[in-house]
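So, here's a batch of structures to check.
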Structure 1
Amino acid sequence: MQKGKASLALEHPAYVTASASIAGKKEGEGPLKSGIDVVEQDPMFGAETWEEAESAMQKQAADLALEKGDIHRKDIRYLFAGDLLGQLIATSFGTVDLEIPLFGLYGACSTIGEALSLGAMCVDAGHADRVLAVASSHYATAEKQFRFPLGYGNQRSQSASWTVTGCGAVVLSKEEPGRMAKDQAQVRITGITTGRMVDLGVKDSMNMGAAMAPAAWDTIQQNFEDFGVDELHYDKIITGDLGTIGQKVLLDFAKNKGHDLSEKHMDCGIEIYDCEAQDMHAGGSGCGCAAVTLCALILPKLLEGTWRRVLFLPTGALLSTVSYNEGQSIPGIAHAVVLERFVPTAGRKEEGGAVS
């Protein structure tokens, strides 16, 4: 069902059947270490180049998610996946052996939100019984592409974020009675709000939180309008990687419109690192930031019942080395999915739709 200008309420929600997260050593030393499935001590992941390392990490995460869900590759209809690299080379080389029909996605750091949105739409429409959503980033590949060679040793500004070395993989499925045991909690996607590009003229690539915050607020505000709700409807509103500076900008935008998000808002870029103890400046970023935090923190919190309904909106800064060097500003985007806890009970008919 279409809702408002940019949202959908899913008549047939997509269920999270399995998920997996892989991360690097630095991420494994942060607050989410107990929730990350595999912490790889070797940043090269046994490969010869940084790009091959990210590909290896992506394949490992995808395989682990399938293994945890007891699902064979042939049972996945579509793969929605992406990364930060030119021509999506981490994804194209990393997933080739999976032999799953691929939609390669580039939404910058919002990619896992885009992947979940499109995957849930496919499941809802009956175009797929199961899909796999994957997003990855690697500190070394991103730094090499967007900033400086690692050996340069440049000083980072206090507004800069640290690209997460990590990958998250999520299997979305239609309702499967055999897998949904009575009274066993599930997480499902019941609605989505697709973001639009928002550009307020920020040009500082070392302060991407400020570039993305306007887009995050735009999507949050659109979600509120389309579904007729406000921040009280959600237990948490979780952005992707605004970091400490972007969070302040977002809260100011909301306050100016009469919404107090201070108790509701979380940011994956703040949660994944101990910014002070690990000296991470503004926090974490990269496609892997929101994807790993989703699998290691958000889904477990929903399953255990700490939260009942979450608005999860990964954020992306849509710049490139070409646009930056030509003096262009940085457009931002944020794609939101409504994640809800659901407990199937015998004799109770499930109700679809995101927000009533």
Structure 2
Amino acid sequence: MPSKYLHLQQFLAHLKEPTYRYTQLLQSIFQQNIGNFAAMKLLPKFVRKMLIHEYWEHILNLQVLKTQRAKQIEKVLFTTPEGTLLEAMHLQYKKSWSSFCISSQEGCGYACSFCATGKLGFKKNLTPDEITDQLLYFLLQGQRIDSVSFMGMGEPLANPFLFETLKLLTHPQLFGLSQRRITISTVGIIPTLYELTTSFPQVHLTFSLHSPFPDQRSELMPVNQIFPLYEVLKALDDHILKTGKRVYLAYVLLQDVNDSLLHAQEIIKLVKSRKIPWLYHLDIIPYNSNEAEGNAYLSSNAKQLRAFVNCIKKSWLSITVRTQFWTDIAAGCGQLRGKIDLDGI
């Protein structure tokens, strides 16, 4: 799907403007953080007038419906002119480092039992502009885009517009992100995994594991029946062999569901059986039981969390325990359209 940036380039050519007008337009947006065409003083008044006539007043096609802030995190609920709802999150780390969690779909069709977004069902794939406009919003607010994670609503590898979106994000005149500044989280869509390895080999991959036992994983994540765990791991092995990059295994810890020592031991066995096991890194994520109303799951208590992590640490498996700062991301970037509890962030 052609992006609005291509349309803008073609429109300026239609006006018979010199090619550097497009460069000036992009400089106004991505260097001066100007989203209003009327304020783009690098462009002649006539060009600004024609842009407003053709595209209305603003480059951004999203409208903010709701924002919530707590300490180092900001969540934003957007709508498009067509009524599509999408969410994004700004994560402000110490040392002035910013990361952004964006959505790739409205809703999600994979129905993971612990995920609030999965309860919405699949509504639509977001277009490249709808995905990148989430970042553009923050950019026009003066935020520096240091890194971006596809960990919001939806399954990015199921969106046919993903690769066009990645081209926009890495284009030097647009967002200018290195592939190494982009992370894609997936439940394991095998064909697109192989394609990503070929087309964008330096993008970081996070695989949603959540159980090392295939039968239980199918109960938690029905997608396991379509793309079985061991087949996904073969694709991840291929990714590591071809790129030399580490793969992250996301593991949301659910009380009395997947937090036993038996689970920890099976994870160790699973990773040690890989072709290059030392390039797998386990991310333990405490579950946010406030994420959805009527949720049947609870977050593991501190004692069980410590026992689980200590068991993993006794092996040489690389592991990180994410703080509550990251919990909402694992569950779908929060649901601003419903109740949300930010007190623990």
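Any read-out appearing in this document is the output of simple, stated calculations on the displayed coordinates, not a laboratory observation. Treat the numbers as computed from the prediction; the structure is a model and nothing was measured. Cβ atoms are built from the backbone, for glycine too; each structure is taken alone.
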Worksheet item: With FRET efficiency 1/(1 + (r/R0)^6) of positions 45 and 109 (r between Cβ atoms, R0 = 30 Å, to 0.05) derived from the coordinates and found to be 0.05, which of 1, 2 does the value describe?
Response: 2
Worksheet entry | Source structure (of 1, 2) for relative contact order in percent (Cα under 8 Å, 6 or more apart), computed value 26 | 1
Discussion item. Starting from the value 3.5: which structure in 1, 2 was distance in nm of label points 7 Å out along Cα→Cβ at positions 93 and 277 calculated from?
Written reply: 1
Worksheet, complete the sentence: Candidates 1, 2; P(r) over Cα pairs in 5 Å bins from 0, in percent, for residues 133-212 alone computed = 3, 13, 26, 27, 16, 9, 4, 1, 0; producing structure is 2
Item to complete: Work out which structure the value 63, 49, 35 belongs to, where Cα extents along the principal axes in Å was derived from one of 1, 2.
Response: 1
